[in-house]
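Down below are the structures I want you to see.
Just so it is clear, none of the values below were taken in a lab; they were calculated from the coordinates. Because the structure is a prediction, the values reported are computed rather than measured. Cβ atoms are built from the backbone, for glycine too; each structure is taken alone.
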Structure I
Amino acid sequence: MSDRKKHDLRVLFVDDEAGLRELMQIELPRMGYTVTVCGSPGEAIRKLDEQTFDAAIIDLKMPGGSGWDVVDHIRQVSPETQYVISTGHGDMDSAIQAIRTGAYDFLPKPVSLFEISAVLDRIAEKKSLEHHNLALTKQLQRVEGRSDLIGDSPPMQRVRKLIDRIAPTDSSVLILGETGTGKEMVARRIHEQSERASEPFVAVNCGALPESLVESEFFGHRKGAFTGADTARAGLFEVASGGTLFLDELGELDKSMQVKLLRFLESGEVRRVGENESFTVDVRIVCATNRDLQDMVADGTFREDLMFRINTFEIHLPPLRERREDIPELARHLIARHLKRDVSQVPASILTPETIEVLQAHDWSGNVRELANALEHAVILSDGRQITPDDLPQSLTRKNRPRKADQAAAVTVPLETDRPRTLREMEDEMILRVLDKHQGDKPATAAELGIALKTLYNRLNQMEARRNAG
């Protein structure tokens with residue numbers, strides 16, 4: 001058990017013996033735990049109403065009440081808290097009852113520090129595993145649309161060298177680049193080459209979170225903190241503890257959340273929504289944005305002090321049009337991913353020389369993401385065989401676009417056999433057209449469309465879900 005994980009464990013110790021409480025107040029923090037001691041069931045219940053604990057050690061027999069009252073309250077307001085019953089040697093029936101009601105373990109009195117440390121270590125391991133599983137779930141939910149850092153062009157070599165230098169440190173990193181350039185993959189590479197590689201990597205798109213839930217998503221909440229908070233929940237900072245938290249689209253955070261993020265970077269402490277007590281988490285923050293933070297500072301929409309805190313190191317990720325020599329190898333990897341094969345099973349000859357020429361001539365305003373979509377289109381049309389220019393989307397291959405009058409005629413005179421388009425389909429087409437016009441800049445797209453940025457993200461997510469559903 002590492003010290004990093006011990007510091008994440010918040011312990012409630014309930015016992016009427018003043019000497020024992022004093023001992024725990026001194027010794028448990030020395031072991032790396034955050035501890036709150038209570039001398040009565042009533043006091044413990046009040047503490048449970050104020051904050052969330054990871055573990056509780058509860059004496060069953062106390063003057064003025066029973067430890068069972070504390071157990072019942074834990075099961076009601078904080079079911080994720082692992083509780084341990086402390087019982088006398090002759091009270092084995094109570095120990096058995098405790099296990100049957102969901103206790104993590106029981107400790108016979110008199111209890112030793114060694115026994116307490118051992119059981120808390122096991123609880124911390126269990127908590128760590130739960131967070132790993134949650135982080136893995138979030139990772140799997142985001143895996144669609146990503147590619148590895150492929151390419152040996154000079155710009156990509158510079159990116160790799162910088163990653164190699166900064167990954168072993170705990171310094172904050174700001175990744176800058178256009179939409180679709182692979183900023184999350186850079187963050188993941190930093191994590192994988194750091195000492196935190198065995199701990200969680202959690203990625204979150206700040207722009208896709210509803211404003212009313214951003215604080216809860218980041219820092220968690222206690223049960224009943226707001227309408228709909230039916231259970232207590234760990235926030236992303238807590239889930240990523242020991243590892244790396246990647247904050248994509250950082251420029252979309254409002255000023256109030258910028259203040260809270262700055263406070264965390266300065267103190268390392270978080271506080272769940274609805275709680276009064278803060279606790280420490282050890283997490284490395286890596287941020288990314290496609291926006292110009294200097295301009296945002298100038299117009300007052302981004303805090304200058306936060307910008308200084310997050311960009312100890314800056315990594316500028318080049319757009320695909322500035323590393324065209326990487327496109328053939330990158331395309332082969334993307335094709336392998338779509339075919340669910342190892343890249344070694346995809347020969348370079350799968351792309352004809354004419355196809356490579358077309359790919360390298362395109363400007364790729366959507367960068368790697370746009371290239372991946374184009375190649376998915378091509379693989380489907382080619383049936384997995386050699387890809388020719390005819391298999392690519394027409395937007396890449398047609399040299400002379402029809403005149404606007406011809407385009408209008410084509411739109412206004414559909415074939416009689418065509419199915420009429422739905423309103424949703426026409427809206428989706430308009431959204432994608434404006435998004436392409438702004439080269440993937442979602443804030444600019446939302447502004448031109450006259451809709452909220454959150455609404456734009458929701459519509460794009462719905463389009464992606466429909467496409468994946470087939």
Structure II
Amino acid sequence: MGAGWQGPLNRLDAFAYEIPQSYKPGMRTSGLIFIDEPLIAQLRQDQAAEQVANVATMPGIVGRSMAMPDIHWGYGFPIGGVAAFDHDDGVISPGGIGYDINCGVRLLRTDLTEGEVRPKIRELVDAIFHNVPSGVGEGGLIKVSRQELGRVTTEGVAWAVEKGYAWPEDPEHIEAHGHLDAADFGKVSDRAITRGRDQVGSLGSGNHFLEVQKVDRIYDDAAAKALGLETVGQVCVMIHTGSRGFGHQIASDYIATCEGVVKRENIVLPDLQLACAPVHSKEGQDYWAGMCCGANFAWNNRQLITHGVRNAFAKTFARSAEDLGMHIVYDVCHNIGKVEEHEVAGRRRKVVVHRKGATRAFPPGHPETPEKYQAVGQPVLIPGDMGTYSFVLVGLPAAMQRSFGSSCHGAGRLMSRAAATRMYRANEVVRALGDRGIYIHAATKAGIVEEAPGAYKNVEDVVRVAEGAGLTKIVARMVPLGVVKG
């Protein structure tokens with residue numbers, strides 16, 4: 001990453017700063033970072049803002065190159081990056097969607113209260129750990145044949161409903177109903193298939209987690225009730241994971257392919273990690289079909305984990321998951337590309353929106369906001385670190401004008417995993433969490449120290465900016481009771 005970024009930032013308002021188009025030769029538009037003054041010092045600690053400027057040089061970009069308040073250094077595009085490209089004349093970039101295709105967050109609500117759960121928190125978390133495989137390379141809840149994996153990755157969550165891993169109403173509360181229909185299993189490599197076959201229903205490692213949480217504070221009673229979050233102390237479950245080795249391999253394969261396209265088409269880029277292909281080229285369409293397979297895999301992965309969690313609760317509390325009210329509040333992606341229509345400079349444009357470490361934040365009344373939430377807006381789920389808060393928000397109309405209907409996705413790293421490993425000790429982190437009443441069951445010590453709370457920005461700062469910028473409205477705050485880590 002090198003030294004911190006020292007480029008120009010022009011204040012547009014209290015929550016938005018611009019990197020001017022004149023900053024760098026080749027920029028086709030300006031950069032826009034949703035941030036406030038207290039977070040600027042953190043922004044300047046790495047070169048992620050330079051990546052915002054780099055994305056602004058790409059062919060066919062529409063509107064500004066953007067980043068959310070959880071911005072940090074990523075592969076080519078910054079994490080927290082949002083960019084839209086013209087559907088006819090633009091490009092698609094695998095690095096702009098990310099290695100972990102459809103990494104995302106799902107929230108389950110329950111009818112249980114903290115008073116009922118806390119006495120059994122160890123038993124419950126241990127049961128979840130037993131039911132949901134976690135860790136590097138860990139196999140999933142099921143191992144599927146090549147043919148069955150083809151169904152998993154092309155049918156999406158409808159496959160899980162058929163197999164009994166999902167309730168019939170579950171897809172209604174999942175972004176895109178848990179299915180991208182452009183998926184073509186023939187565009188996925190044998191290596192990706194080998195990696196994915198035994199990982200369906202696995203949490204993985206890194207920043208992926210599963211938390212048993214309680215509602216700590218409600219900011220908007222009407223919106224919270226619409227989402228099924230009815231009272232302080234109500235217990236929920238947050239699941240954060242993606243497409244595992246399957247999606248990672250798809251990304252790796254097509255990044256290499258797009259590097260060849262850049263050379264063939266003489267596309268001038270300041271960083272080869274921005275490798276891309278014209279949307280309607282063979283390579284662009286092949287990647288799109290493969291990415292959709294990765295997205296469908298991830299939704300089924302979170303669905304099987306949901307199945308495991310529901311079973312763990314049912315066993316621990318001797319009641320069925322249905323009786324416990326374990327419905328999905330929402331499932332939102334934060335590493336994905338979507339073909340959408342947006343108004344840009346006064347006219348409707350069909351664009352390919354890249355969201356990398358950023359989530360959709362569609363407003364009330366939008367046709368893709370679930371019917372149940374039409375009056376309040378699409379839920380936006382923002383996990384913090386395992387020692388502090390997570391937030392539930394809803395999208396606002398201003399997001400459609402300002403950010404292609406996008407918001408932040410998490411706290412955002414402040415410290416590299418290597419730096420966190422040097423600074424923290426696993427037993428100290430476990431003890432500190434225990435002092436706060438949080439029980440953690442982790443597959444490895446590395447999974448504890450790399451994700452120590454001090455390695456992340458303050459999530460309250462991040463959601464403050466997202467709300468201040470008019471992208472989202474805070475509905476509820478959650479705190480962990482128990483954590484499962486890889």
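Assorted remarks:
- Source structure (of I, II) for FRET efficiency 1/(1 + (r/R0)^6) of positions 72 and 456 (r between Cβ atoms, R0 = 41 Å, to 0.05), computed value 1.00: II
- Test item: relative contact order in percent (Cα under 8 Å, 6 or more apart) calculated as 21, pick one of I, II: II
- If Rg and Dmax of the Cα atoms in Å is computed and equals 20.9, 64, the structure in I, II: II
- Read-out helix-only ellipticity at 222 nm (-39500 (n - 2.57) for each DSSP H run of 4 or more, over all residues; to 500), computed value -14500, structure in I, II: I
- If FRET efficiency 1/(1 + (r/R0)^6) of positions 112 and 328 (r between Cβ atoms, R0 = 41 Å, to 0.05) is computed and equals 1.00, the structure in I, II: II
- Top of I, II by distance in nm of label points 7 Å out along Cα→Cβ at positions 120 and 152, largest first: I
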